[in-house]
Structure P
Amino acid sequence: MQNILANIPVNDQRSKTGLYLSLALFYIGVFVLLGVSVEGDANSIVNFDSTILMIVQGISSGIFFLLLPYLFWRYVLRLRFQDTFQPFDLITLGYTILLSISALIVISFIGVWNMSLDLPDSAFEQWAQAKEAELKILTEHLINFTSTWHFLLAILVIGVLPALGEELLFRGLIQNFISTLSKNYHIGIWISALLFSAIHLQFYGFFPRLILGALFGYIYVWSGRLSVAMLAHFLNNSIALTMAYVASSGWIDVSTDELEQSAPWPIVLFFLGFGAFALYKFKDHFHNEQLANGL
């Protein structure tokens, strides 16, 4: 993992880390508070053109998750463009693709299990179910592709921007700060993954995103490159979007509802083992590269 405090005086690094982490958590807290307190009417939203909504989402996501964290990264931590988007080789690309495909299959099983959880009757359960229904309507409206250009716009807004921005914020900043303070990168990975999942405000999708966030975290630590975690995030989102596009185009005989179902358990077990092997080989690939900062 990178030493993002390399340009901060050594005597100030610990105190600055605490301050920066507090600012990042406050930043995330404001976003979550707005998401919880603002009640939207998804049924009225679908009356708006999905392309316009996609553009609006892209602008807001780009500002909150990409532009502002990058300005912090560049001008407060004084890190360069090359410190964010490091190059990687074709072997890394291949392993990351295999990991992303395996994760999609395994995560589908975890997602179905998460959706089946029965919460005690409470205000939280009512809120979680209402939020899930709202986001489901909105998501289906956004990915109801009307053209190839609409699909490419979705790749940009749902694939590229979250991969760059969310990885910069959660893995690049928050995971690094927590790992530095705790002196344990595992703690940094899992706490940042928990925050990454929580900010999406979907309890019935909480555990799949938690596992994905942790996977992106370990990819970042073991490769030493934030760009590889960004690639994994992009592949995860874009493969799912491509499957939805292919299904909606009628190129294969499968409905979008079927895509949301879990793969049969023998296939899940196969990809669980295959993914674990790919992750081991991925880590081994970087074993001799001294890119981590020793956390």
Structure Q
Amino acid sequence: MSFTITLAAVATMLLYAVPGYILVKARAIKPENIPNFSKMLLYVCQPCLTFYSFCKVSFSARSFLNLSVCFVLTLTFQTAMILLLFLLFKKKRQEISWRLIAISAVFSNCGFMGVPLLEKLLPEHPEVLAYSSVFSLTMNMVGWSLGMYVISLDKKYVSPKKILVNPATLSLAAALPFYFLNLSTPAWFQDAVTLLGRMSAPLCMLIMGMRLATVKPINLLTDPKLYLSVVLNQIFYPLTVFALTCVLPIDGTLKITLVILSACPVASMVQNYAEILGKGQDKAANTVLLGTAASILTVPLICLIL
């Protein structure tokens, strides 16, 4: 894959953060209003992105098999990686920053940044967008259960309800009938959903820019644990996925997609979970911001290997 094309795609998405940064610095948007933009992203754009992704692929035995393989592999990889790091950091488990590293190493911005990347890098394979939705689904299933437990150390979060009922599973449940039955929607409806879904990347980056304007740069550059999280998430984990998928007899396009999605920067959901639980919010926010900034180099390098 072209290093230049990937670099240009990532740089374009990072530019979306500039207006958000300027608006907060100019006090046109107050920091306390940033969560409202996050709600728009979570409850409107993300479901539309899922619907848009599945409308790009038609049901067939082959596509269903690949989606099923994608589900099993991503669920296994994500769960195993978190548990491994959680056990490795056993002696430091009481410190929230180490628990955040365990989940930051796995959760990537596979939807809001991953989908535009896939559209740019693999335009001839529309099915990769459906793979990204499955990747996001397993990440949310793991996140709302195991991820919440790792942050809080409260076992109540490891339950079937937390795994099966969350925004990602509900939006996918709405999209699946259209996939299985190959249903079409009116053009006006499809246009509206597509527009809202494709707003996800710009809105996500705008929010990142807003959050960056509220932190001191020194806090991003002087904490070695933040660098560890980013290296694990954006270099070690995607290379591990690359090595594992190379020895598995699965579809080649699926292999490439899994690596690209794994290489995306630390997901904003890490910060969302920290805010919900009231633990390590600043560390989580700084990890997401540093990971997003570092993606200008890490994502093109991983794609160059592909």
Can you rank P, Q by FRET efficiency 1/(1 + (r/R0)^6) of positions 152 and 248 (r between Cβ atoms, R0 = 41 Å, to 0.05) and just name the one with the largest value?
P
Once FRET efficiency 1/(1 + (r/R0)^6) of positions 168 and 192 (r between Cβ atoms, R0 = 25 Å, to 0.05) is calculated for every structure in P, Q, which label goes with the largest value?
P
Which entry (P, Q) yields the derived value 143 for volume of the Cα convex hull per residue in Å³
P
Comparing P, Q, where is mean count of other Cβ atoms within 10 Å over residues 48-55 highest?
Q
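Since every read-out is calculated from the coordinates, none of them should be taken as a lab result. Everything numeric here is computed off the predicted structure, so don't read it as measured data. Cβ atoms are built from the backbone, for glycine too; each structure is taken alone.
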